[in-house]
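Participant: Take a look at the structures below.
Nothing in this text is a laboratory measurement; each read-out follows from the coordinates by a stated rule. Being a predicted model, the structure only gives us computed values, none of them experimental. Cβ atoms are built from the backbone, for glycine too; each structure is taken alone.
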Structure P
Amino acid sequence: MSRTLMSIITASILALASVGMMIGRYQILGEEVRVPAGPGTWKVTMLVQGQGTGAGAKLLTTTPLDFGHQHILDELYRSDELLAKPPDSKHPERRQVLWTQRPGVPNGSFRIRYEFYCSVNVRTPTAPMSELAKAINTPPHAGTQLKSEPRIQSDDPDISTLARSLTDGLEDVRDQFEALYRYVEQEIHSEPNLPGSGLSALECLRNGSGGSGGKSRLLVALCRNRGIPARLVTGLALRRGREQNSLFWVEAWVHNHWMPACPSFHNLGRVPASYLVFNYGDYPLVRGRNVRDLKYAFLIERPAAEEAAATNDSPLRRLLTRLSLYALPPPEQRLVEFLLLLPIAALIVCIYRNVIGLGSFGTFAPALVGLAFRDLGSLPGFLVFVSLVLIGWVLRRILDRFHLLQVPRLAFLLSLIVFVLISAIVAANYHDLAATKYVSLFPMVILTGMIERFWTLEVEDSTISSFRTLLTTMLIAASISLFLSLHAVVRHMFRFPETLGLIMAAQLLIGRYTGYRFSELFRFRDFLKPECPDTPGMRAFGGGEWRI
């Protein structure tokens, strides 16, 4: 069996297996392959609007926690005016998205759309979810959750007098907490919870009314005044209906556990499972710098696949759901998305180099550079990158005078590049420029390797050839960045990771391709032009006349 035939057979097996797995999984899971479903699954859309002012808008939006029996999946960040930096895994107890103004976008109105699916009825939490729940529900440290805060004035004389009168004669902590809760629930009138942080504890007490934020702060202040550790919980009530705002409730440390209470919706001892937790503490869900007229709201929907999932709950379906990429924690979901895009980037490099015939600095350097700029999708980032390569090339020419060995030379070159980058960051900060948005994304190893290859090609071939290769490398990287920035491509790879089989099949077939490249057909086009039979230097080839 020839190697070409073996490659074709292997590629066919990979392609058939990939398509078969996709079809089979879709037949079992149905629309749940595309849309997460299951008991207690909801789709939440958060819309933020505002006006940017000053030296560029910056925003922090809080995202829900992934812990206990609530799981966050399939997050999506969209904005034409701002760039999103998703939360990392270093601080799972407070997940925040940093939004910064896109380069070249003038100050003005902006619009942010954050979508996610969540499940609040996870039967078997993952290890990270259980560990975070255990850390959040640990006993409070001595003296914590008892101090007064700017909006929770637990040491105010009016609050102190009220708390003493309500708990007079009560010795048990639970009885004291229930007495404080009943007062806030019954004596403080409820009112709509406006967007934002709402009333403080003292304002709510003096007004005799307040939204969920004001009433919950008042209850926390009363508890802390009586020495009962209490904390504010910010979240959302998952229920169908019109646009909703954030919801606040309270947790107090009573008899060695955190006891929840929601005075606005009359819940004591437990809150509904549909309460989605965003964070603990008196922190706004949305806050910004150099912004004004900031407002936000939530839209809550039930996935269409929910009903279909309830009618088919076979063991195989449960197994596939458990093994789904949607079951991963949010940071791992983003990591898997990045890893799934790497083979596509490598395939694009193969097409450019082996089919089209364009050269590049290395095989995977254009792929990694394109992925680094995938979220930016802007020309200035590539221009800064090319400028750094050219600066490094000049430094490499100066360094060559010392005739250093290869490894020390690369190490010294890397140090020089770091020095240049630090200087650029300081200069950008001095002039209030946004160059640091690009510099921070550069992989140093790739940058150093490209500079070394640029120098080597110049020595072996010519300066024109090295600049031409740099241009084609940036062209390939830009194509990868634009293609992998398409949301449809990213979603398809995450929902159907079996597509890797089709990608590997294409890579195998390209690996056995030995025909003409498109660039060669263009370069040798003069050899393919037919001439008159009586022209000297012609000979018959394949039934026609060709110039040689």
Structure Q
Amino acid sequence: MSGQHEGLHLKLFGVPAVTCGGKPVRLALKRAYALLAVLALEARPVPRGYLGSLLWPDADLATTRTRLRRLVYRINDACGRDLLTSCNGALSLAADTCSCDAVEFRHAARELVGKGVCNQAFAALVQLTRLACDPLLEGVSFGSAMFEDWLHAQQLEHQHLLARMLVRTAEIQGERGEFEDAVDTLERLLGLDPFCEPAHVQRMSIAAAMGDTTGVEAAFMRCAEALRQEFGCKPSRATEEAYLQLRHESQRELRKDSWLPRGEAERLEVRFAGSPDRTVAYTTVGSGTETVVVISGFVSHIEIAWEHGGIRAALGRLAERFRMIMFDRRGMGLSERHDATGTVQSTASDVETILDAEGLERAWLFGSSEGGPAAIHLAASRPSRVAGLILFGAMAKGSYSEDYPWALRRDAFDRWMERLIGAWGGPSDIETFSPDECDDPSVRAWWARMLRHAASPASLRTVLAGLRDADVRTLLPAVRQPTLVLHRRGDRAVRFEAGEHLAASIRDTWFVALEGKSHWWWAEDADNVVDTISKFIDAAPSAARPSKG
């Protein structure tokens, strides 16, 4: 790890610093640390013009070039080597000349979350995680709004990765019986997000494993008080059920061999498909012979989605008949955040990545809302992989045109997008997505948590811009698979006419008009939705049956 590096080391957690052989290297300018941080975290050659605009946004091009050249000279001179190199008008850190704590943390976190590590490496990772709890580039500010925006995006990405790292670290420590260490790790996580109910449940689980009934009750009351003060609501039903069960277990001193509560099978086993740098997080429930891949709307986080009782109930019923796969597209939820994109092609590619990982030749696709265009794209472009389509509250085009008048005009869409992002941290636009539940404090708190953890404002803007520009109308005649289209008449997010258009444009379609207003498929008449999906798949021709390779 970084403490063992004999050469130059760049410290970005807390107040930034550079050391050489353990001795400090004095860099007097904040912009010097900013430049090193950008090159280290971008991990690629960065154009000089962009760096100049980042560091001196108010200066002209000639001035920024001169200042950047002088800054590079000062850094190289202070470090006693050519730490920064230039090629084809871009700057980069010279290979193998400098280690960086933030870069090491990112690599280690992805390795731990995705694959796990050996015992020896785990101890070093725990130490690195503790260092990573300090702010990124603390105190580095010099009046550049452009740099502040870049730094804010990096900090959001770091907070997301750190939270995942802390959760996994606590799980491993709990499995090893290292309860005090697990408590310390969870306290760090709750310091980042005091409203994270799964972390509070983990905290209760540790107390139960230690036979500490008072500790279980204290952890639950702490969770309840945090939610009450911030959102005016109580913990979710799942958290309350976990509390009652764990209190009972702690009283009877049960399960001393494990820190996890009974009913662990109800939790999701998250898996990762793809390459180390382009991972897609997914999970499976049920064990039917036929597989249904759920392609969600614009925002998703499979673990937080599972906390919603309505989603668990609806998917649970489907899982009695089918093998259900849920996933977070790249840029969302537990999937790789650096590869955020909103195109239907990328989401369709994520589905194929999961099918390959699971050894599936093809599957049914359940495209909800913005997941519909991606499902249509895959069905039309890769028909051998799609047994049939289920489209709920979906659309063929993301924005208005004269021949598609059922969507927002581009400027209105952009205003809605900025309003949604501007209200980030709260239950943004829940009145549109599920009007009948918008006043339910527990649903509001859940939706706010979903939004906060599923995406950063920047990645959300990327995904929504992709939806705005999506248009799969030309692909509709090429869809040959059996297709079920469901749409609620009062849907405020995607108009009913958009569903009618899909049903009229895809042959061999079963169109079901539903009463109600909610855009969420698991709300209102969810039992009817589940029954209709089951009947539709049962009635499909045998040729549509998916098989496992």
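Participant: Identify the structure, out of P, Q, from whose coordinates FRET efficiency 1/(1 + (r/R0)^6) of positions 160 and 512 (r between Cβ atoms, R0 = 41 Å, to 0.05) was calculated to give 0.60.
Facilitator: Source structure: Q.
Participant: Right, here's the next one. For relative contact order in percent (Cα under 8 Å, 6 or more apart), which structure out of P, Q has the highest calculated value?
Facilitator: With respect to relative contact order in percent (Cα under 8 Å, 6 or more apart), the highest-scoring structure among P, Q is P.
Participant: Assuming 0.50 is FRET efficiency 1/(1 + (r/R0)^6) of positions 8 and 144 (r between Cβ atoms, R0 = 25 Å, to 0.05) as calculated from a single structure, say which of P, Q it is.
Facilitator: It must be structure Q, since only it matches.
Participant: If P(r) over Cα pairs in 10 Å bins from 0, in percent is calculated from each of P, Q, which structure is the one that comes out at 3, 16, 25, 24, 19, 11, 3, 0?
Facilitator: The structure behind it is Q.
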